[in-house]
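Peer 1: Quick heads-up: structures coming right below.
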Structure 1
Amino acid sequence: MSKVLYVHAKGGPPVGYALTRVAAKAAVHLLALSELPPTVAKDAERRCASVVLALGTPGGDGLAEAPRGDLAGARGGDLVQLITDRAREVGADAVVTFSEYAVVAVAEASRRLGLRGAGPAAALARDKRLMRAAWQRHGIPQPRFRSVSDLAELELAAARLSFPLLLKSAWSAGSTAHQIIGAPGEVRAAWQRSREVMAQSALLGFAELHVAGACEDFIVEEIVSGCAEEWFDGSGWGDYVSVEGVVVDGDFRPVCLSGRMPTVAPFTERAGIVPAAVGGEAQRRIVELARRSVDALGLADCGTHTEIKLGADGRMSVIETAARFGGAMTVPQIEEVFGLDLIGMFTDQLLGGSPAWPAQALTPGDAEGAAGCLVVLAVHADGSPWRRRHRWDPAAVVRSAPIGAGSTLAVVGESSLPDGHPVPVYDPAAGANTMAGLCLLSADRPQAVLRDFTALVEALPAILPADVGEGVRA
């Protein structure tokens, strides 16, 4: 039987879901760079041929080996070498990760081992500075931008770009450390806040694992206006989509489009919906731009997740792409709606197989119903904060959610706070780091998912119990 080294870190689809599907294709040796959720840890011991915990911060004091691990050299601090050594020890035929923060290290380890992977260009799909520069060379439509590494560079960039601007970390995910700069007088405060949030995120494990000092790298860009109404069948959609796909030996294969609810300021994602309710010609144009964007990066074998801003009069701008599948519940949603096990298929691909990827991007007409995932944030639909603090109660959410008769709702425990935990006050700079939970909803069509989530967002403060004695802090 083939052997796969599965490198786990924060982010990506739920590890319990992904691990099950990789294990159905090969013997799995798990290398955990971040702590496994309690609901997964026991199952991992049973499902995997070996489990090694290597918890810590590469590039700092080294990787701290947990008591259950017996990995030689785990304290060396070189993450690529750590992965490479472990892959050789277990005789891995492929190395896989679904975490944004480990993509570059796994790609380089696979290259050293002579195994299939994203290839040497993986960093171009991770470092937003390199990504944008590559797109600039290929004429890909995108916001005007500048790379910045200190306050002086940010001030110079702000003088050359048009306000309002968006400052973001070059290596972040989940809208972490995003800051809108409306005028020159806001530059210094935005810079300080973004750096603070990236430092905090690193302590939580939401930071690049391979590149030392990645928290200090930023880009600033002009904010491009969107116009969802011209693109979607129905109202209430956010003004951008993601093209989910895969690269097979350098050839981009689109799978489908996922849509969004409008983001929470500044640009924190609230919900993702599969499929996106986009018409045929509009989808064709979106997919073609995604293809150009992915091709410009020169990737080899990897999942892809490409975000595209939709504007008026058919204009589009590429926001970013990634050399991995979409995070949160995007992959389980695709499996539910289109019947495609992307993780199992991709594992087959890395092992030298030829999975039956779709010949072209699937459409709403190919779907069996629709599925959405909702990030629970302590804000109303208009972005205003809840007036009171509340405690997380997933049973109450499922029991009392105002959803349609044909819809079903579940809470993803692995991606949610423990029962009874206070719901964090939403911090615009911290983005998804202040989420309380993740909900998964199934319905008969995309517009029904949008309708149910809109109702649920407004109902949550009434559904969740109050956190007595806690006042809302700005």
Structure 2
Amino acid sequence: MQSLWLYLHFPHLQLDSVCHAIPSPQQRRVEDTSGQINTQHSLVILHHQTNCVLQLNQAAIDAGIRTGMGLGTAAALDQHLQVLPYKSDIEQKKLVEIAEHLYLVTSDICLFPPNGLLLRIHNMLMLYGGLNGYWRVVKNQLKEFQVKYYYASGQSPYAARILARTAWNQVSDHLPMLQHQIGIRQLTDSELDKKTVSKLARVGIHSLADLMALPLKDVAKRFDIDLVTYLGRLSGEFHHPMDFYHPQSKFQRYLELLYEISHTDTLLSPIKLLLTALEQFLKIRDLLTQKIIFTFYQRDNKALTLEVGSAQGEYQADKWVNLSILKLDNLVLQAPIFALELSTAETQLRSPDKGDLFSASKGTLTYLQLISLLQAKLGEEAISKVMLDDDFRPEKVNKYVQPQLETTPKHISTYPLRPSFMLQTPQPLTEKVSIIHGPERISTGWWDNQAITRDYFIARNQHGQWLWIYRTSNSLWFAHGFFS
């Protein structure tokens, strides 16, 4: 089988990433009033070391700004020029995100950080009925990211990389055409260092065709072994070892914002982007998660962490959005947000709800979904469930547990005559009552040094109220509750 590779080069990956994270026009106008970046103006990504333009939007191109131009010249061409520093980690994270999505349709992917992906495609063509079918599927996957890219196929990884970086934008398995396209490329388009290119230029070699026409033995005599190895890998004669990408086992996504956000309402738009990516990640793995963690990076301040929980476990973005909105109501921003990150806690396999086919509809929310909404609004500590404990002391017969905790009801022989309203602390009986029923002796608690011995009665006072009273061993009377 003829070896065939496809290389994808993303020249504006940071610019495309931050522009994709902008909110709706209505929300953006709110932020623009505070002096934030306006995407309709010229925007450039500037390399901090060379002080030259690396990436720019269409407005900057229309203003006459070009790649490689210095900041001073670019600013002179447009007085409203907006500048962002280049950050390679943003591109690398976006590159991993794209690779994660492409992994759904193709298996062998190699990362070329910060802005390149290499795909081994000759072993996938039979699955898609040929090269055209394969390329059509890959293009459909890339549409979701709204990023600019150049592409090319080649008989080797280096060949595909050179053709893509020079914007050939062709996918072909015709070997003579691929070899011709490689031959007309200049040495400056290759991965060779400047010293080697200069040395070759002094002997009249300027293109890759000139270099590849030389026998490898002659090249080895006059140049180092690295050049021989490069030529062998470029032509496909030598094996090119690759470290292929493996999907992440845990979701973690970082999103750099195009401008700083000072209002929690405006945060909802980038949050939805992250939750949509989370839904896709969980859905293709058939997983659920019960907790997601947002990290908001603040300017000149510590990062804020916001945990959103779901007692039932969710994977759908709209469910997580509703819970996140309730949590955002209680979030106070101490400084503007310039980036946010979303990660998950432990995940679990998703299983369908088991319901009765003939049972009537009981509402749109399950018990655990209702618990999740209440916890998001009021706080996890504010919601508890009451259950019986294996203790006959009235003060300890009930206990509070987490509402989502699976509990098995205890079989406790309880007496039916118990008041609906219990006093938090028994009060001395100071009124005249008539005893109607009793006594019921409760003598227990010896194992934890809180023993009680009481004789309980049901009584009625002069106002017609029914009371639950008791007498201690020293003949002191107390009221402990009221019957409804």
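Just so you know, all these numbers are worked out from the coordinates, no wet-lab data involved. It should be emphasised that the depicted structure is a prediction, and the values quoted were computed from it without experimental measurement. Cβ atoms are built from the backbone, for glycine too; each structure is taken alone.
Peer 1: Using the calculated result 53, 53, 51 for Cα extents along the principal axes in Å, pick out the matching structure from 1, 2.
Peer 2: It traces back to 1.
Peer 1: Here's a follow-up. For the read-out distance in nm of label points 7 Å out along Cα→Cβ at positions 218 and 234, a value of 1.5 was computed from one structure; give its label from 1, 2.
Peer 2: 2
Peer 1: Given a value of 15 for relative contact order in percent (Cα under 8 Å, 6 or more apart), calculated from one of 1, 2, which structure does it belong to?
Peer 2: That value comes from structure 1.
Peer 1: Okay, next question. Quick one: distance in nm of label points 7 Å out along Cα→Cβ at positions 2 and 162 came out at 5.0 when computed from one of 1, 2, so which one is it?
Peer 2: Structure of origin is 1.
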